[in-house]
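Got some structures for you, see below.
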Structure P
């Protein structure tokens, strides 16, 4: 390893790093580190100019290791690895040092100490880079079939899109019929179509499509295997159905919060917006005085989030009531009207012109619903209003399904504190999970309008179709490697692995642990637990990690 020729590239990242750290001092410091033959400052290393300079240096300076000190490897490591590969260097001979998140951002008020810490991190990165080894990426075959969980508008749209591309799709829906929340709506916003006709047309397309198998009144019981080769068990009517899938799309949607114990909710004179939709749909809503209360069960201590769709739903239903009875008196009691975008703002303006009266209330003085009268303090008038009502409508948020956590554990994907599924990256991978081969769309991810759910469904189908079309995927070689001579087949690694990526099998040599390469994420739990030290983590060997520790404890 004495022939290591290391190049160090320090990024200013505009003012993100350069505004707080002494980048020039870091470049000079790197030049004096062992095995460093080249050190350079870049304004933006991830720019076309920065990447070109990196490739040029690799060639001209005969670099066989590259260290980039810049931002987060979570977002930019694939880019820099591919750049190394284009220059003829194995991409796993690249080391990333995060001096933005770990230095300039967290220590912006201590520039000198932050610069000193950045030197430590660069020194550690260079020490580890010396012991990096070339790795070969692993190819895995993909079963050309998809599992879509959830038969709402997002799930059906996604299934149809994948099926139209020629892939076999299994659509699993827990309810007796497809449609999700859409089947309970009178008219979806913003197109104001008849929801029944819309959903029935979509159902026909799905059920008649030769590439789609629909399983209703069914639940996913078990998912094993890995990206490209999932083994799925679905329980329907007490029977287990087994099949394989290469990718999985989560489109489980959400449900309306039932405001039990709030504002006298009884489902008769005090109802939710979804219950109003059903009344409008069944043409049994004949009221004169209507009071709608926004943010019921949302934006409070229990649920701090805004459900985003409630304000537009209230406006839509208010206009529908006025269409049926132009003499109706409608009050909307709100904290903030969220009518984002010019189209929604125009709907808000038309509602005011049509006679809908908006009263802002303070969360410190919420409305009080008494028998036939709603009391609310109007801050603009400085007095309490008494509003008679025939019907009180509570705008409640969409909430995650109670069993979302169970599905998340099965798929090994994260959920947030409210039970909604979390994407891998809000900007770079908004429809992907951190677990490869699993995608998300619609209100399973966060409360979404129908148009947003459809757009996300197309996006998720597009993402899922990439590995399905290629029929092969490339897995990172950063996996657990088992030394068969040391392994005693104790099964501890199999027990502790959070990804079920290692199993003990009978071989001619006895019981030996075997890594399922497509499932392994290189987390290192098995290696740390192995009593025989029979498991090595590729790209994170003991030698590499110890080199960093020694560099940290050695004064630079």
Structure Q
């Protein structure tokens, strides 16, 4: 549903969200006093300079300057847009995201008609499975595969009838609709440009959903003798198969807490395993497992088990998955490999041995570390010096891809054991001087003394961002909103917000300025910390407000005196000037 997300909902969502939990699920944090620290996920460093404040609900890296709220972190780390990040947090909190009517972003305006059309296509295919005269063939096939109507409905399984223009006739009602059908790949242009025809014909249809549950494409399994056996939607502005995983939306919908994901090869494998109440299987969309897939998988669950055929081709595919997994294997993430007996796939095997034994095999899957060294050592005589040297030579560029972590250190130590050499000396060889120079050097955190030169307006804003509840202890600002000093309008707006909405955290406050020029300044000020824990911040704030009042008075006196040189002041201006000058007197 298109529409702006109400700000009040965002405030409530961030109140329910703990930024430490959000970030710790993706980057391992360690508590350091009142804050949490880690090596920054946004630049290369070995000494942690990335801090997360649970009180402020705000993160900041003193090395590269990255900072923001839980929403910002998801946008930057997971490459989500704003709406996706809000919906991700809402899903975790068990909330539905409301929308305000009458608003749609430019992105929504450009792609929303395609999402609407794809959803209509999904509904059409599901209707055909129930009512088309030839749907019996599709129903019989699904029953033969042991699929119940309940599971078929959960995954939105449908039927594309035989014929060249079933979908085109149903949805291509005008030229605009036909162009959109072509843009999504649901219809194909005939050679010579003499019209278009349906891409999916006489196939079982599996709708592919994005993380928000929107239909973005289809996979079709042929019923007759046509080829290919499986046919996917082509790439489009809403569908990128190198980033999407079939069944992931359904997995997250079915299971609140995920500890494991099983990656299989086909749509029917995912659906068939769900029939046996194995609800954590997903499938790549006819492509090898990409780094984008892996990031998404590990952001969903800490353990990923890849399921492949046990033959030579299956092991080659498993090795490609392993190579892509290395760069995302931070501590707390585990990859394993399940190799199936020859001639079996997950669908056939689970029907043959049942859920309990199938899950037992998943639990006994080969660890990545074992598969890694077994594959590299195969064909090598590691009892010889030459064989061990070749093992190190082959392992070195692969292990160098691992992020700096305990897992990386343990892998190097295991290589040292197999090569019968010192692990510390091995690690020195993993990083060339040129690679070291490319690393961004750590930058020391700025000294708190650097804050002392800020104006009282910036100091007041920084204190309110650090401790928003202080606004409740003041009846009002001791001066009216004014343009005489830069920053006064922002301070006044911030103070009014905090008085009207008590309980906002720093992170919640910053979201009120998202998309505005002032957001950049507020984010910098949100990094401020008091020089000592025992400072009376309320007194500090009142002191800065007093200084601002005096500065405003001086600025107004100068303004009135300038006016007096140009023309006589009126009685009201004279009285104002008199009162301001009296206020300068000692004791006032």
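Quick rundown of the values:
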| read-out | value |
| --- | --- |
| Given -15000 for helix-only ellipticity at 222 nm (-39500 (n - 2.57) for each DSSP H run of 4 or more, over all residues; to 500), calculated: source structure among P, Q | Q |
| Cα extents along the principal axes in Å from the coordinates reads 97, 72, 47; which among P, Q | Q |
| Structure from which 59, 25, 22 was derived, Cα extents along the principal axes in Å, for residues 134-205 alone, options P, Q | P |
| Entry that produces 222 once volume of the Cα convex hull per residue in Å³, for residues 310-469 alone is calculated, selected from P, Q | Q |
| Cα Rg over 2.2 N^0.38 Å, for residues 6-149 alone - highest-scoring structure of P, Q | Q |
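Only the coordinates and a few stated rules stand behind these numbers; no lab work does. If you're wondering where the values come from, they're calculated on a predicted model, not measured in any experiment.
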